Every structure is written in structure tokens, then in C-alpha cells.
Structure P
Amino acid sequence: MLKIAVIGTGHMGRNHVRVLSEDNRFNLIGIYDTFSEQAEAVAGKYNVKAFDTLENLLSQTDAVVVAVPSSLHKDIAIKAAQFGVHALVEKPLALTSVDAKAIVDAFYKNNLKLAVGHIERFNPVFKELKKLTDTSDVYYIEASRYSPFSGSGRITDTTVVEDLMIHDVDLVCSIMGEIPTSIHGRGESVISGQTDFATCLMDFGGTKHAVVNASRVSQNKERSITVHTKDSCIRADLLAKTLEVYKSTNMVMNLQEDNNYRQEGLIQKIYVPIEEPLRMELISFYNSIVNDDPVEVDGNVGVRAIEICEIVANRSKKKEIGDN
């Protein structure tokens, strides 16, 4: 069993505590939060210890999940590295790429595992989508992530780019298997005073490109990725957990001499296993430490996503479209 603890008992922190307390791979030694009353409530519900200081927790564990506000990621993650503790840090890894690189360096120097909580990588729909795609055949990807506005439920001290778009920026780069050669961005402030709707266009050289749209002020809720390849169109619905492959065909069946049947397209519905992404993410983190498996979503991936989002966010604020 891996000794592990959770830092932060907000929405994501509580979910981590729930999953870790149910899985016998982990020995959940406790939790820590500066809001002691909230920490005690979560500790009581899951019968774990609420530590009085961060240092006390770090001195007694082998790994941590960092699920605090993004502005605190750098300080807490680097302190974990100084204590020789492996970490899974929720996305974004940090608020800036400079801070994210500092975190990566701290874990590298201490020969520790660092994973970043880009949870959509572990969505079973996306995992099946990856199996169906060959990077060399993909020429266009469209991703959409829309949510209605909720002042209390969504982050409003950052733009929609860091809040939502970062998920799909990471997924697109994972499918393409490379970093974009140029990035274009545009955004609009609608309600929050920050960019609430944004579009990102990424070129990957040659004929390969992707468009990513994100909104936290839409009337609908959508999480979808459509991948166009040389011989098919694959549509993944990350909310409904469905995956469909569309292929054109000119097949003709001569049912009767005077009544031919023409099939102009085929739709394949792909089976998607029922898996909780958070559980799969934590199991992957466990395997990277206990079995020395490669980290599926490592610090360099986290840095790359932030760097791209910084470009889009800056241009969205200026309402400009440009190359980089």
C-alpha cells in the first residue's frame, strides 16, 4: 500500500479523499487544509486524520495529492519535493509557465514523480478515441467545451482559457503527438470581467491544425472532440460517454433489378467501458511510484498546456489574432 495524503478539501480534494479511501492500493494517512473546520468535517466523514500543519503531514507520507487553489500550487508542490514526497498536482500545474517549470525542476532534482491532474486524459471515451487514431492520419481536430455561467461554481479570477480550455489544449496535443508550430487566439468578456469565451487555432505544420472553443457563459453544456482523418470522422462526447466513427461509402446493393439500394455512409458506435476517470488517474499515479511506470501526464505536459494557454489568454484580453 502506498502512503498518501490529500492537501486541500475543496470539491476536487474531497473527491480524491473519497476515491483513495475506497481503494486498497492506498493507505490514506490523512488530509490537511488551512480551513480546519472543513478539514475536520471531511476527516470525520472518511475516518482519516486531519493534520494540524502541512509540515507534519509531509513528514509522514510518501505521496500527496495537491488540490488547493492554483495560486498555492507552486509553494506547496516545491515544499513536498523538499520533503522527498511524490505529488499529483491538480491542473493547472501553476498559474504561469515560469512557476510550473520551477515545480518540474524541484521534482526532477529530487528524483521524484510528478503527475498533473489533467483528468480528461483518463476519461474512458478519450482513451478509446486515442486507440482509434493514428497521428499520421489526423489532419483536423475540433474541440468544444461549453458551460452555463455560475458565479459560485466556476473559477472567475482567471480566464476561461486557464479554467476550461486548458483541458482540450492538452487533449489535442496528445492526439497530434506534437506541439503546435503557431497559435492564434481570440476571446470575449461577457459577464465576469475576464475572458468568458475564447477560440484557439493551433497549426501543427503541413495540413494539420485544430480549433478549440471554450465558454463558461453558454446556454448549453458540451464536452466534445471531433477528429478528422484521411478515411474517417470520429466524434467523442466526453459527457455522454459515446464514441462514433463515420465513414463514407459508395456501396450499392442490387436488391431488385428496378430498385437498387445505395449506402452512402456507415456509422460505427464504439463500446466505451465504464470507468471513473479520477480513479484511473490515481491508479496511474500509484503505478508510476510503486511499479516505476512512466508518468502518463507529467510535469512537462503540464508546462506545455500552460504555455499555449498563456499565449491564447494574452491575445484574448487584447482581442487580437496573431501568430507565435
Structure Q
Amino acid sequence: MNSIKKKLIFQVNIYRSVLILLTICVFAAFLSPDFLSASNLFNVFKQIAVAGIVACGMTFVILTGGIDLSVGSIVGLSGVMSAGVLATTGSPILAVLTAIGIGILCGAVNGFFVAKCEIPPFIATLGMMTLLRGCVLVYTKGSPIPVKIDSYKFIGKGNILGIPFPIILLTLLFILAHYILTQTAFGRSVYAFGGNKEAARLSGIAIKKTEWMVYVINGFLCGVAAIVLTARLGSAQSTSGGGIEMDAIAAVILGGTSLSGGTGFVLPTVVGAMIMGIIDNILTLMNVNPHATNIVKGAVILIAVLVDKKVKDLSAKAEQ
């Protein structure tokens, strides 16, 4: 019975997300004929790669009922440290390992405060967001760090058989995340934790370890996103990753994952990321003031949360 219910929820989330995506695409094509051009669509896909990878990790966190406001700062710090190591050593491998290591370390610290110290995720990650952004500014002194090695730039700008490498990477990461959440004991523990923390504890699940691990995974994916962003821009900016937490959270909610945890799947999150990317793109094509983009994103998040609440209320009534 539970498996049938999960499949039904998955299908509803997919169909709802795809319907929203198609509706926005129709409006976008109507508002700007350039939207459907091949070059523009490739641009959209490349632009969503970073937010999509971050949203993939955010899905793990939100499935436990948590939140991570520090993802933008983790991306920023991982990116500048990676670029700094690359400029110093000239080793792309060492630079990549640095970004991933910083991401994992930051995620582990977040997980420690949330799982071990039992600090509410909102407060713990808000503090980390400010702390890490300060570290970025101190390290860079407000100046960009250029990336000059082509093999590193390939991660953000390269193509394989005509397909942008960031999109290939994004696809592989989402498939891996889907497998972990649906086919492993850890994935089942994440859903159990988000559904009912006390029941999960009584059933023998190591709830603190599970909660800590989702933040570590989230940090790892932030490190990967930082590499893609830095490679695509050709430099690490002190403002890199700023605001990406809102795109990631919106993508997860639009993908049908409940903010209260325990319900949702990772694959629809990529559709949510596409929705946010298309909104950004169409506003750019229409020459809308960049600051107005935040107004639209804020409205999208509020509407998505409202829909999430209504769906949850309807599900609760159906179970009664």
C-alpha cells in the first residue's frame, strides 16, 4: 500500500511540475520569440546547472524537514578557495578536491549544529551563511580570482557530443540522488525521519547520523556546484552564490517536496530548477530590471508554499 501511495505522489509531483513548466514555456514563447531559439534554450540549460545541483542537495535536507540557508555562501567559499588553489598550484585536480572538501566540511559543520547540538536548522544555517560570506570577503578582499586553465574551464564550458558538460553532470547527479533516496537504506531513513522523527528513532534508525549526513551530502553538492560556476564564469567572484539558496528552495518546492518533510522526490526538483531558470531567462529577454527578478522569485516561492500547504491539507483530509 505504501509503495502504491509513493508512486501516486511521485506521478502527481511530476505532472504538476511539468504542467507548470509547459505553461510558463507557452507564456515565454508568446512574450519573446527569441525564447525558443536553440542558442537561448542551451543557455537556459547551462544556467540552471548550478542552481539545479544545489537544489538536488537541498532536496535531501528538506525531506528531513530542515532547511539550509547557507548554500549560497558554501558555493561562494568553495569557489574562491578552488580558484585560489588553482592559481597557486596550477593543478585542476587539487582545485576540484579543494572545492569538494570545503563543501563537505561546511555541510558537516551545519549537520553538527543541527543534529548534535539540536539548533533549529534555520538559525544554524543562517549563522553559517553570514560567517562563510565573511570568510569569502576576507579571502578575496572583494576582488575576483581569475581562472586561466582550460581543463578546469571545461567543467563549466565544455561539451561532449554537442551536449554541455554541466548538463551531463547535472543529469548524472540527479540519477544518483534518485537511486540513493529510493533504493538504499539511507534513503528510506531520510523519508522516515522526515515523516515522523520519533517513530524513526523507535524503529532503530540512527536519526542524528541520518540528519547529519543529509547536510554533508548537501555540502558536497554545493562544492560541485561551485566548481561548475567558477569554471563557467572563468573567475571566482566574492559575490558568487549570492541568492542561490532562494532558487534552490523554490526549485525543491516547485518539484513537489513538502517543506514539512517526508514527502517528495528528487527528480521533479530538476523540473522546478528549469522553471526558475526560464523565469530568469524570460525576464532577461524582456529587458526587465534585474532587481525586479527578486520580486518575481519571491512571489513564486510564496505561491509554491501556498500550494504545498493546500496539497498537504487535502492529503490529510483524504487519509481521515
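Bear in mind that the values in this text are calculations on the coordinates, not laboratory data. Being a predicted model, the structure only gives us computed values, none of them experimental. Cβ atoms are built from the backbone, for glycine too; each structure is taken alone.
Observations on the structure shown:
- Between structures P, Q, the calculation of relative contact order in percent (Cα under 8 Å, 6 or more apart) yields its largest number for Q.
- Taking percent of Cα pairs over 21 Å apart, for residues 86-197 alone as the criterion, the top structure among P, Q is Q, with the largest value.
- Origin of the derived value 1.6 (distance in nm of label points 7 Å out along Cα→Cβ at positions 126 and 246; candidates P, Q): Q
- Highest-scoring label, criterion being volume of the Cα convex hull per residue in Å³, for residues 30-165 alone, among P, Q: P
- Read-out log10 I(q)/I(0) by the Debye sum over Cα atoms at q = 0.06, 0.10, 0.13 Å⁻¹, computed value -0.24, -0.62, -1.00, structure in P, Q: P
- Comparing FRET efficiency 1/(1 + (r/R0)^6) of positions 110 and 190 (r between Cβ atoms, R0 = 30 Å, to 0.05) across structures P, Q, the highest value is found for Q.
- Mean count of other Cβ atoms within 10 Å over residues 54-61 - structure with the largest value, from P, Q: Q
- Source structure of the calculated read-out (helix-only ellipticity at 222 nm (-39500 (n - 2.57) for each DSSP H run of 4 or more, over all residues; to 500), -10000) within P, Q: P.
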